[in-house]
Structure I
Amino acid sequence: MTTIFTRIIRGEIPGTFVHRDDLCVAFMTINPISDGHLLVVPVSEVDQWTDLPADLAAHLFAVSHRIAGAVKTAFECERVGLIIAGFEVDHCHIHVIPARSMADLNFANAATSVPRETLESNANRIRAALD
């Protein structure tokens, strides 16, 4: 069955992208723990990160690393956390989360609704820092 992430990647469901290449995309999560929280997702539907081919895993982490630097600049945070949980959607994804404390890495603190304008604004800040 096609995952919600594949539907976002294909444009069937709106997504707020900050990166796209042949192997992966990065888009803002609709349930952020903190402003600037986004996901790095392989284009191919691989359920668990431990099932990723090594070259794809390396690419995802290289993209996450580059984007994390931009997030740190854009949101002036002390750290940028990476989390791979894999329970929410059966499609591997890396959470890139600006963090000022451990609370910023707690999914219990995730927003249940964020205006599209906020997601776009946060994505623009990251895109600007990527340039």
Structure II
Amino acid sequence: MTHATMIKIASACAWMQGIGFGLPCIYGIWHLAKRKSIATFLGFPTYGHGPFERIGVTTTVPLLTAFLLVCAWECVCGWGLWNSNKGSAVVSFAILPVEILFYAGFALPFGPPVMILRIVLLVIAWVALR
């Protein structure tokens, strides 16, 4: 696999995370603001009742909005990565701690594997970024 291909896959991972978690987050914000409860999907709570709540961090509209901003940054990074922009890779690394915090706090199991794949691909293909 070429470095360019790795960067494109890393970009797709960033978009997948940004859109895949961001769009449901918009609904979650609306549901929480309108109905004052955590939305459920297929019987599972979305963005609530996870480790955040067990340690006393209640899911709120500002908390979900912060996560939505992280998702938006993922999409921005994905756009830059698609164009092999090294600055976008740096931002992608910079938001890792916040991403990890939200994935763990909301108990989002699909976030970390995709995030790890994105980071591994970027590290391997670093020399091809401009």
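Quick note: the coordinates plus some simple rules give every number you see, no bench work behind them. Because the structure is a prediction, the values reported are computed rather than measured. Cβ atoms are built from the backbone, for glycine too; each structure is taken alone.
Annotations
- For 2.7 (distance in nm of label points 7 Å out along Cα→Cβ at positions 28 and 108, calculated) the corresponding structure among I, II: I
- Source structure (of I, II) for FRET efficiency 1/(1 + (r/R0)^6) of positions 52 and 76 (r between Cβ atoms, R0 = 35 Å, to 0.05), computed value 0.65: I
- Value 13.6, 39, calculated as Rg and Dmax of the Cα atoms in Å, assigned to which of I, II: I
- If helix-only ellipticity at 222 nm (-39500 (n - 2.57) for each DSSP H run of 4 or more, over all residues; to 500) is computed and equals -10500, the structure in I, II: I
- The maximum of relative contact order in percent (Cα under 8 Å, 6 or more apart) over structures I, II, that is, the highest value, falls on II.
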